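Given below, in the form of structure tokens, are the structures.
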Structure P
Amino acid sequence: MKNLSLKVARTLILCGIALLAIYSCKKSPVPPDPNLDVPVTRQLVISALNAFSTDSIGQFSVTVTTPTTTVNQVATGNTYVLNNPVSGTYVITISKTGYVTSNPSTVNVVVPTDAKTSMIVKESIGLTKSAPAVVVTGATGGVITTKSNTDVASSAVVANTTVAPATVFTLADGTKPATVSISVSNVPVNTQIVPLMNVGGVNEIQVTGIDVIKDQIPVKSLDLQPEGMTFDKPMIIDMYIGDLYPPIMSIADKTAKQTGLTLNYVRKDGTVEVLTPDHFSADRNTVYYKVTHFSKWNLLDNYLTIKFISTSLAPIQTQTGKCGFPFAGNFKQVSRYVYGAAADPYGPWLLTGRFADAVYSVSVNFSEVAKTGYYVQATWQCNLENWVMTDLCPGYWQQWRTRNITIPVSGQAVKITYVVCHNQGG
């Protein structure tokens with residue numbers, strides 16, 4: 001009987017412990033998974049690009065005809081964002097002072113049927129830089145001066161286009177007018193429109209990518225209009241090239257390098273028409289070419305080649321917030337090439353044509369709300385492009401023939417995870 005009472009008492013104690021454990025678990029439930037509460041974003045993102053260099057153009061005007069209305073706005077930054085678009089056809093036109101207004105661009109938007117699915121439609125539209133038109137007749141000919149900035153009268157002359165007297169013009173439609181309105185504009189290459197900055201006493205330019213034509217980096221570009229016009233006598237284009245060489249280059253090296261400068265036109269089928277220099281000026285700072293049609297012409301250095309090799313991923317970056325607190329931050333991946341560095345003094349100049357550090361970077365911001373019982377963990381990984389640059393100019397910096405160039409080109413989306421903070425004081 002005594003043994004039976006002891007067994008009953010033990011059973012009651014064990015049941016009490018079990019009930020206490022169950023009650024304690026009910027007091028500290030695991031919070032619902034906040035990763036399931038993901039905000040939905042739906043946007044039509046419109047950007048303006050330089051038609052030649054593909055660099056972003058800010059502060060542009062945009063007209064968007066939606067399925068229900070027409071919107072006229074000015075982009076305050078490099079993009080205009082139309083939130084929560086509906087399904088249908090959107091017609092977009094963009095404009096900016098100093099550029100030719102774009103042709104209407106049509107975008108078809110299909111909104112996901114799943115209410116929890118995000119959608120971002122991106123549309124980039126190219127703008128061509130305009131230039132003052134000059135009327136030239138076949139009887140008298142003329143000279144068109146091209147400034148480095150057509151909007152600034154005091155800017156430096158970068159090229160002259162000479163039209164011979166008694167020239168017969170043929171427009172793209174086959175007509176032969178006696179008078180044509182001709183314009184020639186300087187189209188800045190990528191690094192020419194990037195401002196030079198002094199950061200901590202160091203000159204640098206922030207470059208977004210590498211523009212390549214025929215395995216070469218364009219160093220100058222001219223847009224000759226009306227495009228497609230031909231003529232029975234070649235026009236002479238002379239371009240100033242004294243800014244293409246560092247001050248320390250000798251006359252012999254400069255002369256050798258100039259022989260590799262060609263004027264190139266990329267046809268619509270992807271093939272390239274190449275013009276070699278007709279002659280150089282006595283001071284070796286001006287090169288002359290004979291052209292027989294108006295188009296976009298790019299000056300390339302045939303001794304310098306740069307080839308894309310592969311893509312890769314940068315190391316994963318991680319940032320962690322505090323338990324129960326909102327968390328915001330920034331990720332950034334940087335490749336810096338130092339001008340004048342002992343290992344490779346002139347690599348940055350070959351990449352950009354500027355006497356400064358070349359800095360390629362990609363960054364992304366993130367911001368997340370607080371969730372009780374959780375901390376925010378953000379991870380990010382950047383895409384990289386790997387290039388090989390080779391300089392084969394005769395007698396020119398022989399010791400730095402080949403360089404490996406790695407630059408960040410785009411960041412993947414930041415991955416946000418809410419983690420139960422058992423070990424974070426929660």
Structure Q
Amino acid sequence: MLFPTFPYTIITLAASAVLATGVATTAQNVTEVSGVNLDQLRETGYRIDWINQPTSKGLHLPTITKDSFYTVDNSDFVSKYDIDSGKWLWSTPVGNQTYKIKSITEIKNLKRTYVLSEGGIYVIETITGDYPSNADSENQDNSQFFPLQEVANTSATLFNGQMIYGSTTGNAVWFNPSIGFTASTYNIGSTVDVPPTFVAGIRTDRGMMRYAIVTASNDGTVIAIDAKDVQQLWTVSLLDSVAAPVSYGSNNRTIQNEDIPRSSVFIAGTDRYLRSVDLHTGRPRWRVLTKSPLQDSPFVLQTVVYQRIPNVGLAAFQAFPDDFSGKQNWIAENISGTAITTTKAGKLVCWDEQEKIIQIVDPRKGGIVATLSLPSIRSLTTDQQINGSLFLITEDDTILRLDPRR
């Protein structure tokens with residue numbers, strides 16, 4: 001293992017409150033921890049579970065797996081933390097600060113962590129943080145670095161043990177890390193700027209599933225590719241580019257005498273349209289013209305699609321209406337963020353990255369229930385779509401985990 005030269009402090013919050021300096025004190029004396037107002041936090045339905053205070057600088061690319069939380073610092077050190085306790089596990093240098101790191105992927109059966117950069121993939125032992133050695137007889141390839149045939153321009157999506165990313169040459173690339181080579185490519189069009197999305201839906205009344213990769217090029221071409229066979233399922237041409245990954249969802253019952261539940265892909269375009277297309281055929285289901293170019297992915301929650309419309313607010317649409325023109329449930333002009341998860345009580349958690357605020361929103365009518373200002377937060381991510389924990393990185397490189405209150 002490569003041990004870092006920096007110290008770190010782990011703070012677990014239970015009955016007592018803790019100052020940002022790591023000094024425990026009584027709750028009566030503390031109103032803020034690492035830039036988080038505790039009174040506002042309590043109103044949101046969240047609590048601080050743990051805080052880690054490493055001295056590494058410029059933490060970015062927060063990555064969540066089932067057991068771990070990863071970051072990258074300005075020196076291209078990848079660090080791994082235990083997701084439940086916040087304990088630092090290891091740090092390993094990758095790259096040479098020349099190629100931008102795009103994503104971090106754990107593959108459980110290989111016991112490896114793969115760090116995708118623009119020029120290649122760095123391979124790390126997941127448990128130890130060491131680079132692979134030839135003494136490892138469990139894996140077919142023990143290389144420490146795989147050069148890429150095509151420059152990675154997006155993060156990677158994992159399917160069936162393969163890493164799928166978008167390239168600068170306009171291809172979706174299937175990279176097989178078990179052998180260290182590109183397995184397949186599919187041309188999308190011009191440069192692929194948006195990470196590919198894995199989508200799935202029932203395709204027959206016998207329960208057979210459709211697995212696809214949907215991605216877009218910056219000329220507005222959106223293509224669905226069978227994830228297994230790497231064959232095109234459908235293509236949709238937009239009036240402008242797509243700035244964020246697509247989303248998908250399925251209704252929980254059949255409608256209009258259909259044999260299988262309806263599965264749809266939802267596309268937010270910079271041409272100002274929010275679109276729904278059939279997952280299996282690409283046939284248009286509905287579309288809505290908004291007032292601004294759309295920059296964020298749709299958030300699909302059961303039978304509702306929530307979409308942030310820049311300079312307008314957050315809008316809620318029925319995901320599976322019968323009307324081709326779509327059906328809007330409500331629009332809230334005072335909600336500035338995009339929905340990222342829900343609270344334990346089923347409220348929407350909306351994050352405004354520009355204004356650095358969390359808004360807790362009633363999903364039925366769009367009313368704001370609580371607001372949490374986070375002026376010192378650099379990034380925020382969540383581990384799941386429903387009842388998710390929140391992972392924050394502050395401007396001074398402190399990591400916090402916020403959990404829903406019991």
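Only the coordinates and a few stated rules stand behind these numbers; no lab work does. Keep in mind the model is a prediction, meaning the values are calculated, not measured. Cβ atoms are built from the backbone, for glycine too; each structure is taken alone.
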| said: To test your reading of the models, identify which of P, Q gives 0.97 for Rg/Rh (Cα atoms, Kirkwood Rh), for residues 271-310 alone when calculated. | reply: Q
| note | When P, Q are compared on distance in nm of label points 7 Å out along Cα→Cβ at positions 87 and 359, the highest value belongs to P
| note | Cα extents along the principal axes in Å gets 131, 60, 37 when computed on, of labels P, Q, structure P
| message | Quick check for you: by volume of the Cα convex hull per residue in Å³, for residues 79-294 alone, which of P, Q is greatest? | response | P
| At a computed -3000 (helix-only ellipticity at 222 nm (-39500 (n - 2.57) for each DSSP H run of 4 or more, over all residues; to 500)), which of P, Q | P
